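The next part holds the structures, each set out as structure tokens.
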Structure 1
Amino acid sequence: MADVELRELSTEVSGFDSLLWGREHIAPLVQRLTSIRRDMLALESTARHLLQAVWPRRKASARNLLHYVALRRHDVRALQEQLIPRGLSSLGRCEANVHATLNSVVGALCRLSDLDEPLESMPAAVDFIRARELVAQSTINLFGPRPSEGGAHIMVTMPSEAAHDPSLISELVDHGMDCMRVNCGHDDPTAWKAAIANLRSACDKLGRQCKVLMDLSGPKLRTGPIQVGTAVLKWRPQRDAKGQVIAPARIWFQSGGHEAAPSVPADAVVPVLGNWLDRVAPGDEIRLIDTRGRVRHVQITERGQHGVWGETKQTAYISADTRLVHHARRRKSQSKKGRIGAIEPTEQYLVVRRGDQLLLADEYKIGSPAQYDDHGSLLVPATIGCTLPSVFKDLKRGERVLFDDGKIAARVEQVCQHHVVLEITQAGRNGTKLRADKGINLPDSDLQLGALTDKDVQDLAFVVEHADMVGYSFVRRAEDVELLQNELTRLGRPEMPMVLKIENRQAFERLPSLLMAALRSPASGVMIARGDLAIELGWQRLAEVQEEILWMCEAAHMPVVWATQVLESLAKTGLPSRAEITDAAMGVRAECVMLNKGPHILEALQVLSGILRRMQDHQVKKRPLLRRLRLADDLTQPHTIDEDAIQPLSDAQGSK
């Protein structure tokens, strides 16, 4: 009986083997693969003019990028499903060596099924070992040698304090920062130079290397100023859910001419003209009538340098017209009333609701709320200015306009010479506040906006002298890359490495062209600005978009910076979320991970360094590494079981 079953099993296996490796089944696979390979070589031939402009030592990378682009023009999912059961590469990790992978799969299929290899087969310029070498060398050219600990370099965005706090930079370098990012949109050349000097000094003392990336500002598309609000200062005590006061408001009355902030936080800082506060002492009381005509009392608790502290359980609104009256506890009150100094106007904003009209005007128009007549009919829609009205000519009816990181969405209704009429399509249920200096995104518009502004060109002169690489913001097309390369040549630094920030729809959709243009430089990389991409392309698409960018960059052997909100909660609050720990671990697939500034940046840096150090043994790009797992010992280790503690089930219990 056993012999019969064995013969039947052998027949089934033989039949399955024939199904897998029979010529009639393998030939169509070989034909499909060779057809794809011909497309790859055809695209390489068609793009000869692009290859000729590539930096000589990066031509192999450019060819591999073209091969990958040709491969991804095909839907090979069905082909993959047929390769997997045959134990061959499914092409799922071929980015860095496309031609070599196809050659290997075709060769294996032909040899195992006794087929002749296609005549057009030719050696690949980038084999598996060469691909790793090219990625490694490109990374070294950009960021320097691989960190001794951790699978990726760590970049940190500098706060303004970096210019005058050498210890901060020294600690960052000591904890694993090996690339310092300076945002040219903040501070000035004096501060940048001081921060870089502090970095160089720290590296010399610690014997470490740390590159400097200076990020050009690019064209800033933002909302303009809004009409100034009323200059009113408000304070109020803390109350519980029942409205009972649980803590008084603490007020700092500051003597005239002194603008230093109080030593501890205050609920309100009230500037007082002259030396009126000199006679105010603890135990005294300051009385006033606020802007609503209500009498308010503030009890003075202590004197401080250049002022006095007071407490009150009453809410108050005061302006420059409010007068102060001093009531001494044991002395006669001052006959002369105190006067309040200048109070900053309250921040103004527009409230927009779904269905509202909004006029997006040029930079000369001051933002203002909507105006209505006595019957509630709209006279003039709300208006907000735009810092770059030159984009108006690129807008078309029906295209989206997003404000403030996508919190407000609108649709173009009409384009005029000096303004655009928008209809609000997304806002909060009770309206959303739109403030000045908030970002504007135009995801559907083919903007002809140049990526290099006059300020960028001016800043670039500083960058080429003091930085190791330049970050290129708001790049959209290959011509933008060529423009920066020409400027670097003009400034005598044609070899200076550049990092392209992929942060808008146009850059993502033209990524292969951007990469080919960047390969004209001896060293270049890509930063995935995931926050802006999520706004432009939609949060639901971010996961697939960042994957596609990683794949395309690996095909070009281009180093990638994993950026935006990495461990952001940890850096800002000191407490990470579960989601951001997982996100940080994904960063090991890139060559560099960027942290933004925050009060807990050192903690974030330590955590990120530890995550990358552990993950490097588990992951290289898309490929998992199967190192030995102690977890796998579980089923083979003897476990001590206290048999006396195990109570056998009775028949009755067992039946239950």
Structure 2
Amino acid sequence: MSYKYQIKSYKEYKEAYQKSVEDPEGFWGEIAENFQWRKKWDKVLNWNFKEPKVEWFAGGKLNITENCIDRHLPAMADKPAIIWEPNNSEERVRVVTYARLHKRVCQVAQMLKNNGVKKGDRVCIYMGMIPELAYAVLGCARIGAVHSVIFGGFSAQSIADRLEDAGAEFIITCDGAYRGAKDIPLKAVIDDALIGNKTIKKVIVYTRTRIPVSMLKGRDLWWEDEMEYAEQQVEKDGVVKFDAEAMDAEDPLFILYTSGSTGKPKGVVHTCGGYMVWTNYTFVNVFQYQPGQVHFCTADIGWITGHSYIVYGPLSAGATSLMFEGIPTWPDAGRFWDIVDKHKVDILYTAPTAIRSLMSFGLEPLKGKDLSSLKILGTVGEPINEEAWHWYDEHIGKKQCPIVDTWWQTETGGVLISNLAGITPAKPGWATLPLPGVQPVLVDENGKEVTQKDEQGVLKGNLCIKAPWPSILRTTYGDHERCRTNYFATYENLYFTGDGALKDDEGFYRITGRVDDVLNVSGHRIGTAEVENAINMHAGVVESAVVGYPHDVKGQGIYAYVIYSGHHGDEDMRRKDILQTVTRVIGPIAKPDKIQFVSGLPKTRSGKIMRRILRKIAEGETGNLGDTSTLLDPNVVDEIKTGRM
């Protein structure tokens, strides 16, 4: 397979970028012709950012799984689609060919149909990182059901909130999951999440860890039994067939929940046509993918990175996608390098958090590992610091592999700003140039474009985007007004990313981090309000305020200021109790790194918490805190400074 739209030189990038801005409909219409459509679109693009309303390839009919699987079968049936590396390296590796993937996805589609799932129904998927998770995702897409994958680290309460918001009627889960040295009891968490739930009709359970689970008659079904029956229905005389549902390009493909600046998670909705075109286009171009290469994205499919660059992007390009069940430091810190060596990985795409964590183990874990197959390295989730960039370049890439520093979000569906591997220039710590179709602009607090350089000679402002790209979010599920308010109301006629950025004379962008009340912890976005709500649920907590602070490994840590009136005299025990509460309400991912007990919080006379002051104290900047004269009680600031952890 060759990719006619793969950019091969800096000159070609500039030409493609210019055309994409001057004639977006012509540009994307031409690229979309490379996919399999049941019916061609009526119009490439309709949009306005006021409502907001965005439609790409409207009227076009397709099924994304035919583009990810069926169209590759004539030439690639026996080629590996997914290579699965288990948590325990002594367990058997599974290589899933495109033919096998086709069969399994058809079986899942039939299984769902047998259990009453229809086009438009929401199916929650809560599984470990196993091939069956990919089958479940694609099986939903094949029948037009909307999948909502929930990361295996979320608590029962978080799952219950998401099930309720999505109005989900079906769940696919596992008995348990392996993650490093831990066994995670997924089905038990689902059971807790379903206490009081009135909408769920069926729970399908895949056997992975063989831990005892409760199975309720009439609701809970074993995956293996259901799949065996479905196999008899989809396979006749060695021929596998399950007709994929024809979807409009603008029909929802999936909902993925992300933290917001309120306590309630918001369901970002992506649709079939534009998302497919964008994830494929960015995968092929950013990573400069060549047929036959092994692409190893280390993310979990519970996050957008896994959706776009383990499943939909690579498979729509006929690539081989490596999927890993475990964690980079188990059974030791050489696990990633073992996998690269064992599977002759060509492209490694991971998070700066993972790189910084592995750096801390030194070079010993690299000894005896052959990394010579690597051709391209990538980072995702947060800006990478220069020290980690150089370590990655020198010790993993041996200074032979371009590093793509990709910036994007759950809401953007795929990479928006990044160098193209070996094609456009790289600059350590900088995401560099926007992809064709992406029109960034830096604005000040009033939404005016920044034109004045700062003392470092760069432009600095809030990062917005002027026009839609094919995989921009369409809405937040069940609450379009929330979508408008969050992304399109801050600055007129602009999509606001929530990030700050710098821009240099070459037009390169450097992301400086969140400028709203959302934290970026290990590349995962967590709303401060969500963490505060969880802390405030603890019986002894009166009030709390949460801010981010620089963290050597995670990039950003969570710092909580807590007013406490409970009976526990032991501060250490109080902290443990609060951490346990946060774990129960959200999950371990949202646990604060530091909890400082305070007698009061810096508030204005109208009762607003001055998080700007708390953020500076958490960052260690206790000198210049700005004007504190408007505070109700300025003395509380000195107390907080003195007690800083």
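Bear in mind that the values in this text are calculations on the coordinates, not laboratory data. The structure displayed is predicted, hence computed values, not measured ones. Cβ atoms are built from the backbone, for glycine too; each structure is taken alone.
In this comparison of 1, 2, the computed figure -0.82 for log10 I(q)/I(0) by the Debye sum over Cα atoms at q = 0.16 Å⁻¹, for residues 300-387 alone is attributed to 1. Largest in FRET efficiency 1/(1 + (r/R0)^6) of positions 244 and 524 (r between Cβ atoms, R0 = 41 Å, to 0.05) among the labelled structures 1, 2 is structure 2.
When mean count of other Cβ atoms within 10 Å over residues 540-547 is calculated, the result is 14.6; to which of the structures 1, 2 does this value belong? Matching structure: 1. Out of 1, 2, choose the structure whose coordinates give helix-only ellipticity at 222 nm (-39500 (n - 2.57) for each DSSP H run of 4 or more, over all residues; to 500) equal to -8000 when calculated. This figure was derived from 2. Given 162 as the derived value for volume of the Cα convex hull per residue in Å³, which of the supplied structures 1, 2 does it correspond to? Source structure: 2.
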